[in-house]
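Engineer: Next come the structures, one after another.
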Structure P
């Protein structure tokens, strides 16, 4: 069995891994900003509190990266999904659906070597 494990190869792999993680993290931030900007456009506005609260957070958990997009305003779910007395106004879902290709293009552009 042939095995190459000299330190320069391992250092090179570490540099490449860090570069990939950085690129994916940046792509997630760009994609999240696209969705947040569109959600703010689609968000119904009465006082502006809900619209102004829409934000995102990119987190790394082990070998997974997650972007959480949403709001901490308690009535956001009622607006987004509706109630028995109010129709749904899915501002977050619309933002994702309408920008799917733009998000994919952002990932392709950022992850290109």
Structure Q
């Protein structure tokens, strides 16, 4: 499963080379957390601006949630993270996504060595 967090867009315009049917669109941080926590998606794609559906949260909250999850559970690999936002804060989101990638890479290498 792949999770697409965006307040207005649907998956059609950017699917990172995968089929549209593979994506679950969520509009709020609460639904995003539920899916990431319990469904354990292989990939997430995040927009920054959620003002139309969840004005108290942003995509930066979502990417930070994933990083915090990984920092709190050293056995977790977590989903691949993509940022599909054109917002000026997308750079900040990408910085967090790079930290996530670094943790994931380190854990994959460690598991292969065992």
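Computed from the coordinates by the stated procedures, all read-outs in this text should not be read as laboratory data. Values in this document were obtained by computation on a predicted structure and should not be read as measured data.
Engineer: Identify the structure, out of P, Q, from whose coordinates Cα extents along the principal axes in Å was calculated to give 46, 28, 24.
Structural biologist: This value belongs to structure Q.
Engineer: Comparing structures P, Q by relative contact order in percent (Cα under 8 Å, 6 or more apart), which one has the largest value?
Structural biologist: Once relative contact order in percent (Cα under 8 Å, 6 or more apart) is tallied for P, Q, the winner is P.
Engineer: Work out which structure the value -12500 belongs to, where helix-only ellipticity at 222 nm (-39500 (n - 2.57) for each DSSP H run of 4 or more, over all residues; to 500) was derived from one of P, Q.
Structural biologist: It must be structure Q, since only it matches.
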